[in-house]
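Structures incoming, each one as structure tokens.
Laboratory data are not the source of any read-out in this text; all were calculated from the coordinates shown. For clarity, every value in this text was computed on a predicted model and none was experimentally measured. Cβ atoms are built from the backbone, for glycine too; each structure is taken alone.
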Structure I
Amino acid sequence: MKRTRFDDWPCGIARTADLVGDWWTPLVLRQAFFGVRRFDDFATSLGIPRASLTARLDRLVEEGVFERVPYAESPARYEYHLTPKGEAFLDVLLAMWRWGEDWLNPADNPIPVQLVDSESGEMVRPKVVDETTGRPIEPARLGLAPVIPGRRDQ
């Protein structure tokens, strides 16, 4: 079955799903946020087939989420470093983490890891807030508005 592409849809959710909508890409990104940089380390830590990992890393480099940085010349070896675009994806992963913890974690079988603050050791519970006001996002207060070409306050 041919996969439907969403990369040119007029919706940020659709375009994001096109890039990270398979089951491996968010996990590759998670590993990168926790310090994994090298191909073999991604493959080992995730148990991902090498061909799948190659395809994911190539796409993430092509999209500007990772940059390939050489660390050995003979043979040529690269690390994958998150770009600012890649680092901005942390908010998405944290929202996924929180939702998974709240809704997919059976009470009788807790997930064996927690997200913690590295300085205090306290558990972290991510929450989406409006960056302008700092208030939690509430579905009842959301709407959609058309973009008006030429307006700069959008």
Structure II
Amino acid sequence: MKLNQKAFSLPELLAVIVLVAVIATITVPIVINVFNDASDDIFKDNAMSLSKAADNYYTALTLQTDTKLPLLVTYENSKETNKYINNENNACETSNTRILEYTGQNPDSGNIYIDRNGDIYMAIYDDQAKKCAMKNPGDKVITLTDRLKSECKLDNNPCETY
């Protein structure tokens, strides 16, 4: 009686395992980099959306008399707090109502400051990307930096400025 040998030998199985391990070693870092780059791009797009929303806010206010400038929008744990001078009564006010109209998520932390001249300063942080998005007046693009979360903020206070 003759046995039918249709199984793989141990050296053949080991060769396949080694080949799969080599392929995984090469491809896993590439895939991780693709995900990290996508995370950075999403954060950068969200930051640009916020910058445009701040610009639109200032532009819309130039047509109104009850402006709320200068304005400091602060994000902490994705919650928004606004501090501004209400120009009807020159009083410093704080609000938790969303003032900037944009699509996308609130940043994890950071600030956006709009002064009375329409200059926009931004320093916002994303926990997933572990990046700080920075923008100063006149900048055409958002700059992503590796600043720590605690360093990604503005010190502007509209109530002390005026």
Structure III
Amino acid sequence: MRCPFCGKLDNKVVDSRVSKDASVIRRRRQCLDCDQRFTTYERVEEMETYVVKKDGSREVYDRAKLRAGLLKALHKRPVSIEKVESFLDALETGFQERNAREIPVRELGGAVMAALKEMDDVAYVRFASVYREFRDVDEFMREVKKLLAQREEDHPGS
């Protein structure tokens, strides 16, 4: 670390403290040449993940935006916020584990649709109607019929 007073690189750490949320380490350093003290902050460099849209454009992944879409689909449905947060945590952990810098919107939408299908059928159809951009009631009905047929396969006679 370069001394801000004399520009030399020789210094020692005099004190280190972790921030309250443990996201930053504050270090007091002392220059071995000019004896001045200065403070540095160390934090993990977070990798930004981009969503690649249908038209090829890219936008920074925004958890809040995805969360809002999920909550809109789940409006007045019996699914807890904790379940939504757990899904988002697992999704983001998957990004990090794969070291994914770019996620195709098709993959992201597919993951959301699969999760909603498990959480709540109504929320799934709501989200699908926006995500798949149904052009008319017939497309909407085909999706509902597919969902009902799959439910019958999974739970015969219910």
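Some points to look at:
- Per Rg/Rh (Cα atoms, Kirkwood Rh), for residues 31-94 alone, the highest-valued of structures I, II, III: III
- Per distance in nm of label points 7 Å out along Cα→Cβ at positions 7 and 103, the highest-valued of structures I, II, III: II
- Entry that produces -10500 once helix-only ellipticity at 222 nm (-39500 (n - 2.57) for each DSSP H run of 4 or more, over all residues; to 500) is calculated, selected from I, II, III: I
- Label whose coordinates, when semi-axes √(5λ) of the Cα gyration tensor in Å is calculated, return 54, 14, 13 (choices I, II, III): II
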